[in-house]
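Several structures are given next for inspection.
Laboratory data are not the source of any read-out in this text; all were calculated from the coordinates shown. Treat the numbers as computed from the prediction; the structure is a model and nothing was measured.
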Structure 1
Amino acid sequence: MAAQKQVLKAVKKTWHSILAPESFGKEVIGESLVASASDLAGRVVTVNLASLTDDIRQQHINLKFRVVAVEGDAAITELLSFEVMHSALKRLIRRGVDRVDASFVAETADGKKVRIKPFILTKAYARGTILRLLRKSLVEFVSEEAKKVSFDEFVKSLISNKFQMGIKSALKKIYPIKSSEIRYFGLV
């Protein structure tokens, strides 16, 4: 039996732009070299927030986008998650403070289910009862605020840091708060 020779056919690849969603002004967040534009569907792209907003103070936040549609040679994306880097959170934690974390699923006004992981630091050590009350109030506040706004509005308030300041001002009545962050926010 003679060995068959396989012939590989060369496929010409082209560059396709990957665009951010409407809420980010359809800015180009990357390019990809693919054989056909349909190969981009479902691809996940991670982008640093500082490169989108041109604000160097937001370089500790990463955004993940998923390609949902292709128009011509441009790929349209949707926001998948918002995540604060672990190293940035580590820098906040000092001796003499307590950390309160939570993780839960909430629903936005437009019906999207999202996983939210808020994080707060107290100014000093607190008793266990105070920490439990802070955690309970944190979950209630964040889930109520998520119900009031749409997904895109929620993302805008996270990026502008208004939401984190709202958490801090709502919970400082229970115990003094040093810092409040949303360490993870993403679609379920």
Structure 2
Amino acid sequence: MKTLYYTASSLDGFIADQSNSLDWLFQFSSEPEGEFLHFLKEVGAIAMGSTTYEWIINNHIKGNDSQPQKWMYEQPTWVFTSRSLPIIENADVRFVSGDVRPVHEQMSEVANGKNIWIVGGGDLAGQFHDCALLDEIIVSIASVTLGSGAPLLPRVITNPPLKLLSATTYGSSFAELRYEICR
């Protein structure tokens, strides 16, 4: 079991623009569907921040369609928030706040040997890193720059540096970098 921060980023290190929008990302065709589905099969629990959760509600659940979409994850999901958020019917979503350590312990038990996926945001992934609970960072770098927005990982990680495990290109727009957290 590993705790993985798996996300997409602009070349200049932002996961969302100044308005917390991902429109910049959707202009691209995604990486091969099989890669993500394989990744998701190995995930037993999900962690996300409140901004990510709200983005999913506003852009996927409600979306632009008159017919709401269903929650896209089968895995239990812990949403880290300090405020009250809408509940999604028929979704295993648990709202939590505070220290990530006890929540990580709960997630590990529920994941039952599978990986924990930190969907976003960067500060939440940083909190797991700060507590030595983050094992790998997997980031697909898109061929755009945003200038500002939500940072990929607002932490200083220099000593020891991350260990590059792999670099894979997807078409002419993405490079996926996989790093191990060295302790």
Structure 3
Amino acid sequence: MQLSEVPGILVAMPALNDTFFHKSVILLCRFDEEGAFGLVMNHPTATLVKEILSDEMKENVAADIPLLLGGPVQPESFWAVHSSDFSVEETTILSPKINLSSAQEVLYSLANGQDVRSYHFGCGYAGWGAGQLDREIQEESWWLGPLDELLLLDLDYELRWERTMDNLGFDPLTTTFSQTGMV
């Protein structure tokens, strides 16, 4: 287990082709002996955030951004990953530049005129039971790398997987990927 890499970026390797996590870039928020929790940060839905807001909120918040599908677990959850210039008591500080809050808190603050430099809204999350993510990393389904705050906050969604692979030194077109660590 690589606890030093939390928070970190968990990137789906080509072995996860044809799965929910195909070319996923996950903000890994927790990874310990009890399991792991993360948010897919590059799978926008066709739904804009404003489409799921109340009429009152639609008028007060510029939410013409796609809703991210953060994972298959609890799709009713509604979260915001945002820059550290916003924080409330319930906010989880993930790094010096990235925080995690309930989407409602961020939307309420935006509606009341507070400026938040960067934010992304999503629903659902990715979760792994005890030992499961360790095993999947050994099987080379995932690669766990260092947190890249600018990539997660500012880079276009469709560029995040390729840029992460490049940052890790992988060229998906020329690198040979094989399943190892299988029993």
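Observations, loosely collected:
- Comparison of 1, 2, 3 by Cα Rg over 2.2 N^0.38 Å - largest value held by: 1
- Comparing relative contact order in percent (Cα under 8 Å, 6 or more apart) across structures 1, 2, 3, the highest figure comes from 2.
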